[in-house]
Each structure stands twice: as C-alpha cells, then as structure tokens.
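Following this line, the structures themselves.
No value in this document is a laboratory result; all are computed from the given coordinates. Treat the numbers as computed from the prediction; the structure is a model and nothing was measured. Cβ atoms are built from the backbone, for glycine too; each structure is taken alone.
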Structure P
Amino acid sequence: MGKVRAIITTSLDGYVAGPNQTEEEPLGVGGEELHEWMFPLKAFRERHGREGGEVTASSPVVEGWTENVGAMIMGRNMFGGGPGPWDESWKGWWGDDPPYHVPVFVLTHHEREPLEMEGDTTFYFVTEGIEAAMARAREAAGEADITVIGGAQAIQQSLAAGLVDELEISISPRLLGGGARLLDNVDGPDIKLEQLAAVEGDGVTHVTYRVVKD
C-alpha cells in the first residue's frame, strides 16, 4: 500500500493563505507570493503545459510531488467556485486539462456529479468527510501514493484523523500575519513528527516529516 503525503507551501509564520480571501483572490492578501519560487521552474511549467523554465535545487522536490501518485485529495476552497451549492459551470482554476492526471477527490458539503476533464483527471465530490474521501482515494490509487494537496482544512482533517504518513512543507520567507494557518485545529501534543529531509531552494526551504504513529 502506498503512503499518504500531505503537501503544502506555507509562510514563515505558518499561513497557507493570507487574510481577506475572496472568490476573486482565493489565496488572500499576499498568498500568491508564497508560490513565487515555484512559477519559474521547468517542472512546474511542464505540468501546466508551458515551455521553458529553470532547473534548481527545488526541481526534484516539485517533480517528486507527482511520482508514484495514484489519487489526490483537495478541499472545496482549493477547487474553487465559491461557497454553497455548486454552480456547475465552474470546472476549477486550471482549464480543460488540469495538471493532476489522476482521480481527485474534493471535500465538500454539497453533492455534485463527477467531473471528467482532459488528461485523465476526474474530480469526485465527497460529502461524507475526510475518511470517506481517503477510502475512495485508496481504492483509486491501489498500491500508489495519495497526496493531500490543500488547503489548510483538508490537511488538518487528515492529520487529526491519523491518516497522514508524511508531511511535506515548503516554507516561503514571507510573513502574512493572518489568514488560513496550516496547523490550526490540530491537537499538537498528539502528533509527533520525525524529520526525514530538508532541501534549501532559491527563496524556499523544503522540509519533509514522517508522522510517527503508535
């Protein structure tokens, strides 16, 4: 059975999105700046159908995000489309060919039929919670890994349920001062982490932890 890996970029003060998040600015004030280290990378650009790009110390990290991955989980806010019942004309931020190429299970309170996109990406909308989403992702992934790719609440729920094997955090040297904090709503004393790796990139530090389980 593959691992469950939670992957996210945070600010130095622990936020994955800035204050004043809106449908037009889903990462809030300053939130998009957290990812500036990633945008020039060849590994990122290829994944989004763009040419060119750089190869840096961060490149193997970004390439590793999709290695041996058979399914992904994300929260409703990451998929977008606003709160409440679905406007089914909304198909995500990524156009007709999203950069995932595996089944993606979206945590939501509102039912919606599966959304099949180009490039082997199908979004499935799960209303029964993180454990149900993880069970469906495991069935889809088989022996491959599952990645929980955001946002903060999806990762919090996965950690609180004891479902995460590894936590991969890319730390941007930004201070957002507010917004969505990665590790809110998590009982810290009950979660023990063992550092597996640290990579110093250009404008970012990548740290991988194993979640120690009894």
Structure Q
Amino acid sequence: MDEDSFVRVVTEIRQTAREAEAIGANLASHDGPTALLAQIDAAFGGRFSGRLDVLVNNAGSGAFGALTDATDEDFDMQFNLNVRAVFQLSREAARRMTKAGWGRIINIGSCLGEAVPMPGMALYCGTKFAIRGLTKGWSRDLGATGVTVNAVQPGPIDTELNPADSPMADAQRKLTSLGRYGKPNEIACAVAFLASPQSAFINGECLTVDGGWNA
C-alpha cells in the first residue's frame, strides 16, 4: 500500500467514530519492530497502558531465482522481513498480551509454506515454512496464557505485489482448483475470524486460503 491508501483507510475508520493511526517503520531493520511499537504507544498517548490485543504480521517480500544465483543480500532481505521481524514483533506483543491474559497473534504465511511447486522459490518458501513452524511452536508456548497464535496461508491474491494481470497470473490460476485469484477481502475475513472471540478454541492452526492450490 502507498501512503495515499493508508490515509484513505484511516479516514474511513475515523468516519465510523473510531480511532485510527497510520504508522510506518522499516521492519527489515534490526530495530524497526521496536521503533514501530514505540510509535504506536506515542500515537495513542499511552491511553491503553501498552495494551495490545491483536497483532497481524502481514509485512513480507519475495525474490526468486536459482540457488547458484542467490546472494547473501537476497537471503537477508527475505529472512529479515519475513521471519526476524515476525519473531521480534510477536515476542514484544506476547509480553504485553500475557500480562492481560488475552491476545491474538496472526501470522500471514503462504500456501508455499507447505510445498515448493517449482524451481527458484527456495528462499521465499523457506521463510514461509519458518512461519508455519513458529506459529505452531508459539501456540504451545502461549496457549495456557490466553494468547492464541495462528496463521493464514494465502494462495495467489490480487494485490500490488502479485496482480491478477501479471505475466505469471495465468500459470498461478491454473494451479488453483477454483481457477481464479483470491481477493484481499477473502484473506481479511479469515484474519478477522481468527482475531475474534469466536476463535478461542483454535490455536496453532495454519488456515490455508488458496482457492485449492494445495488440494
């Protein structure tokens, strides 16, 4: 999302008489996650005493290519953002949530966290396999505290990073049994459910929303 999109979303939320802020940080940097949380606390003036109910780890990047062509920079770029930032944010969120005795951590993985369907995807898939493992492990660590940890694993979704009219779109459609791209709202609905009280008995689950990609 660009800055205009963030402003539009914040405006729409405020029009419903709710509070919202758009805050940015470089989550691929080592101190980015900590800086983000500090900015959130500052933006709301400490009114919630550091309380954090729901964390959705949605930031990510992808780079593809053969192992022999991959660089250390390629590795760092993907694992720093796709894995390390998730670890850092989840750790800090868990410290706050366990004090309150309730919380939801929701990681956005990928249907490529279960299988590698073609060459050149090892680094990206490696990060998503890691998210799957961390989700299940953290659900064991935190379940007794009232904090659940789950993941949503999207298939091809029509976004700026993977638009439905890209050169690779037709190949991706053919790998789904529904024969189409997913819509962002279809992922958002899955996240909203896992964030709700109705999901209280779901923990350590990796909910795949991929149009049948991994069927």
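Structure summary
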{"quantity": "Which of P, Q yields 2, 12, 19, 20, 17, 12, 8, 6, 3, 1, 0 [P(r) over Cα pairs in 5 Å bins from 0, in percent, for residues 23-126 alone, calculated]", "calculated": "Q"}
{"quantity": "Per distance in nm of label points 7 Å out along Cα→Cβ at positions 63 and 167, the highest-valued of structures P, Q", "calculated": "P"}
{"quantity": "Parent structure of the calculated result 1.00, given that FRET efficiency 1/(1 + (r/R0)^6) of positions 7 and 199 (r between Cβ atoms, R0 = 35 Å, to 0.05) is the read-out and P, Q the choices", "calculated": "P"}
{"quantity": "Label whose coordinates, when Kirkwood radius over Cα pairs in Å, for residues 31-86 alone is calculated, return 13.3 (choices P, Q)", "calculated": "P"}
{"quantity": "Structure (P, Q) behind the derived value 11.5 of mean projected area of the Cα convex hull in nm²", "calculated": "P"}
{"quantity": "Answer label among P, Q for the case where mean count of other Cβ atoms within 10 Å over residues 15-22, calculated from the coordinates, equals 10.2", "calculated": "Q"}
{"quantity": "Test item: helix-only ellipticity at 222 nm (-39500 (n - 2.57) for each DSSP H run of 4 or more, over all residues; to 500) calculated as -4500, pick one of P, Q", "calculated": "P"}
{"quantity": "When distance in nm of label points 7 Å out along Cα→Cβ at positions 39 and 175 is computed for each of P, Q, the largest belongs to", "calculated": "Q"}
{"quantity": "Entry that produces 31 once relative contact order in percent (Cα under 8 Å, 6 or more apart) is calculated, selected from P, Q", "calculated": "P"}
{"quantity": "Distance in nm of label points 7 Å out along Cα→Cβ at positions 79 and 103 derived as 1.4 - corresponding label from P, Q", "calculated": "P"}
